[in-house]
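Bear in mind that the values in this text are calculations on the coordinates, not laboratory data. Because the structure is a prediction, the values reported are computed rather than measured. Cβ atoms are built from the backbone, for glycine too; each structure is taken alone.
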Structure 1
Amino acid sequence: MKSLEEYLCHLEGKGFQLEEDSIGFIYFGKHYTNAPDELVNTAIEMTLKAQKTFDGSFYLSLLERFMGNNIPNRKEAINYMKTSLHISI
């Protein structure tokens with residue numbers, strides 16, 4: 001599992017250029033929800049795949065749903081998105 005910082009560097013290496021305000025919002029969401037890096041990274045990934053760009057409100061909504069439903073890891077988060085939110089990524 002990558003730390004949030006490692007994941008953001010990974011995205012940059014893949015060509016995703018997140019703006020400073022987006023990165024700040026990512027960290028805000030992490031602290032606001034007290035989410036572990038694995039779920040933060042998953043929420044970022046799902047946001048980018050579903051929205052084709054970083055959408056802060058979508059990202060934060062995912063984190064809140066993951067934490068509110070006691071989602072423990074990436075695998076369960078993906079399953080939750082498919083079954084509960086009907087979003088296939």
Structure 2
Amino acid sequence: MSASKPIVTSAIEAAGGPSVVARRLKVSVQAACFWRDGERLFPEKHGAELESACGGKYTRKDMWPDEWQTIWPELGEPEPVTQAGAL
């Protein structure tokens with residue numbers, strides 16, 4: 001499963017650039033540059049942290065538009081709450 005490169009690029013820039021993202025995700029600046037430039041796939045394990053780093057401007061749903069429901073089913077719409085005994 002791969003994240004949308006343009007969205008990852010935008011999210012990294014919105015978060016302050018590769019060096020800021022690298023510090024926050026505890027990875028090398030080179031890794032963050034590879035993700036930004038599309039040289040390497042952005043790992044799902046860092047999706048929530050990048051979403052947070054860019055202030056939610058780009059979400060995991062944006063980064064993985066075709067796969068987010070499989071990766072993070074908890075991000076789906078909550079089931080409607082029904083009251084017991086209600087008709």
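Identify the structure, out of 1, 2, from whose coordinates Kirkwood radius over Cα pairs in Å was calculated to give 13.7. Computed on structure 2.
By the measure FRET efficiency 1/(1 + (r/R0)^6) of positions 38 and 70 (r between Cβ atoms, R0 = 25 Å, to 0.05), tell me the structure among 1, 2 with the highest figure.
1
The value -22000 for helix-only ellipticity at 222 nm (-39500 (n - 2.57) for each DSSP H run of 4 or more, over all residues; to 500) was derived from one model only; which of 1, 2 is it? The read-out was computed on structure 1.
Structures 1, 2 were compared on mean count of other Cβ atoms within 10 Å over residues 6-13, and the highest value belongs to 2.
Which structure, out of 1, 2, was relative contact order in percent (Cα under 8 Å, 6 or more apart) derived from, given a value of 27? The read-out was computed on structure 1.
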